[in-house]
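*Asks:* Next up, some structures in structure tokens.
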Structure P
Amino acid sequence: MAETSLFQSFFLIFSGAALLATLALYGRQPLLVAYIALGVLLGPSVLGVVNNVQLLADMSTIGIIFLLFLLGLDMQPQALLSVIRKATFVGIVSCAVFLGLGYGLGQLFGFTTVESWVIGMAMMFSSTIIGIKLLPTTVLHHKHLGELMVGLLLFQDFVAIACLMILLSGSTGQVDFAQLGISFAALPLLVLVAWVIVKYVLLPLFTRFDRFHEYIFLLALGWCMGVAELAEILGLSREIGAFIAGITMATSRISQYIALSLKPLRDFFLILFFFSIGAQFKLAMVPEIAVPALITAAAVLAVKPLVFRLLLGNQSEQKVLAWDIGFRLGQISEFSLLIAFLATSQQLIGSGASHLIQATAILTFLVSSYIVVMNFPNPIAIKDELRRD
């Protein structure tokens, strides 16, 4: 089949997504279902009409970068430190439990020790995209629920960065602890440099040229991408760089205008992200990993809410609030997919383990989205009493 041009791919993705999203809304289904289903349908496993999937997947990661940049813009630095302190104990214990769960399941299904540890790593994290996108904006900004969720997700982001760096050093057969130490030492330096540049360069420019909206948009975009790339060079990740870029601008009066300007661009790339998840999944692997994936997904969906409920309950959180957070974080993460792809490229895991993680991610994305949309306040709720923007 001839190579599909980028424009043809965009036409198929966004026209198809508009059609399936319409059907999903009429059928009262989460839109994420439509995007992933479209990826499976148009990708190599079924029709094969979109064949530049890797390019689209690389582009779609920009959506995650924008998501974390906007998350940073919405958080005050003092609030962030307070939130992370509250979330650290829950984060450490929950990550340890989920790592053990994934390792045990990997051993149960006959994977190697290294593959089992990688599966365990993938189980540790919850989806930032689903957690934040299904959380009402008013709750995200002003409520204790939003603060706790953001704190837990940010703690998981730091753990995920450590896991990604461990995997990147895995091709040598040994963990490069020196590089790991350098990367984490670079984190406060990056925050300091970003803060200085914002205070003495960006804010004066915003103040002087605030009438030129196109320039404000361009400067914010360049800042986000620049700090993200600098973080990557320092051995962190583009995602954490984007968050630092956002939070160093959070106290400026122009931060909310920038956030509103970038949201449509973020949504554009997030549609690509969920499409690429479906498109990269090989249906031919289903017979081999169907039973392990179903059992693993069921274990994640059952254990994660319970663990968060118990841990948050021990911290004197209200029972209803603890269950709410547990179900909102009751899936594995887009970081889990990055771990699967990276571990495969480093030849640490085989195709079976990689597709087990991918299938578990898709299943938990879908089922946990249904649970939240049907039972908790969210912006796309089917019941009017649960819809909160």
Structure Q
Amino acid sequence: MQSLGISGYDASILLRVSPDGHTAHAYKRSTHPTSVPLSKLFTNSFPLSVRESLEDYGYRHNPLKFQHDLLSTLPFYPHPDSSGTAAKVLQTPIDEHGNFINEFVISPQGNFQEPNHLIMIHGYGGGLGFYLKNFEALAKEKNWCIHAIDLLGYGCSSRPKFVGKNLQEVENWFHDSYSEWLRLRGLDQARDKTLIMAHSMGAYLMGTYGINRDPDFCKKLLMVSPGAIIKHRKQVFVPKYFAKLWEQNISPFSLVRGSGPFGSKLVSMWSSRRFAKLSSNESRLLHKYAYGIFNSPGSGEYMLNFLLAPGADARHPLVERGVHKLKCKLSWWYGKEDWMDPKGGELCSNIINNLRGEVVSDVKLIEDSGHHIYLDNITRFNSMLVNEMRDMEKDEAT
């Protein structure tokens, strides 16, 4: 039922044999999440045992444990590795009510004083832990400090009551908290040294942040499988039950919370496919992490109906919201089998490039991947992101 950040009914991996006889993985396009019949949802496998589901339920109020266990698979957390790379989890208070932004920060030099900054933003329903397979490759870039954060109301960040009643209030909810986090971390003064990689609905929120708040808020913005850029060019089938729940702003995660001790078992229907290509230990820990954040109190997830209509169609397309105001460079990345339409990135790039009189925005398609490029084609995604980091350093040197 999910639409953006954790969406994907079945991200299948097919085996194929290359000309040299080696077996390789090929990505098979997954079903658009809003196109899954209700009967299909509950005729699939829930592989997690009842015993394991009950064990996870016992930690339902402590998602930070699941996050810690997951991140501990990295060689530099919780202790520095042999090269001196270090990482830590921070909770930065952002208001007088005690709300905070959860962050995983990595320092290749071990002193957290690198001159350049990469900020990683998740999509709808997601959290920083979903970037597990990207952190090691990025941490090898010695001049970069990596900041992966959970947006307010998501992941292991605070989960205050969601109070947005219209588009402006919804965007202010995220923009205000993000702006305060930037200020408190001193990153508002490092905009010329900052690269932002944002996925799905997180990309939309970063785009609108730049348009509404600060067009120069970073050096370059990577819009990875961005949501709500244009309206659908082709009709997407939406089951009646789905449209009704959507219009009532009933979150898909309420199913997990409503399942009590069987919530983790319910999540295993999705996680067993989404993390199937990873090692058994990584898959197991990512499942527990996903359950932990999906089962947390509903908060930021309730923004969805304000920004998207049933079928994940944009109510307020970014292309119509003044994308030309952005002063940073941009790159729009789509999986070859993405259900986000690359035409959105093309239209936005044309607007920006024509008005700026130079090519500062481009579009890239990534093979063997769908909406979750960072998990579908890990090697390619990591290589592209590292190249962006190195290119930014070269620009600074010239």
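*Asks:* Looking at structures P, Q, which one was mean projected area of the Cα convex hull in nm², for residues 198-269 alone calculated from, given that it came out as 4.8?
*Replies:* It must be structure P, since only it matches.
*Asks:* Here helix-only ellipticity at 222 nm (-39500 (n - 2.57) for each DSSP H run of 4 or more, over all residues; to 500) was calculated and came to -10500; which of the structures P, Q was it taken from?
*Replies:* It was calculated from structure Q.
*Asks:* Supply the structure label, taken from P, Q, corresponding to Cα extents along the principal axes in Å with the calculated value 61, 51, 48.
*Replies:* On the way: P: 61, 51, 48; Q: 61, 58, 51.
Working through the options, I get structure P.
*Asks:* Work out relative contact order in percent (Cα under 8 Å, 6 or more apart) for each of structures P, Q, then name the structure with the largest result.
*Replies:* Once relative contact order in percent (Cα under 8 Å, 6 or more apart) is tallied for P, Q, the winner is P.
*Asks:* To which of P, Q does the computed value 3.2 (distance in nm of label points 7 Å out along Cα→Cβ at positions 78 and 182) belong?
*Replies:* Source structure: Q.
*Asks:* Tell me which structure, out of P, Q, gives 14.4 once Kirkwood radius over Cα pairs in Å, for residues 166-245 alone is calculated.
*Replies:* Working through the options, I get structure Q.
Quick note: the coordinates plus some simple rules give every number you see, no bench work behind them. Bear in mind that the values here come from a model prediction, so they are computed numbers and not experimental data. Cβ atoms are built from the backbone, for glycine too; each structure is taken alone.
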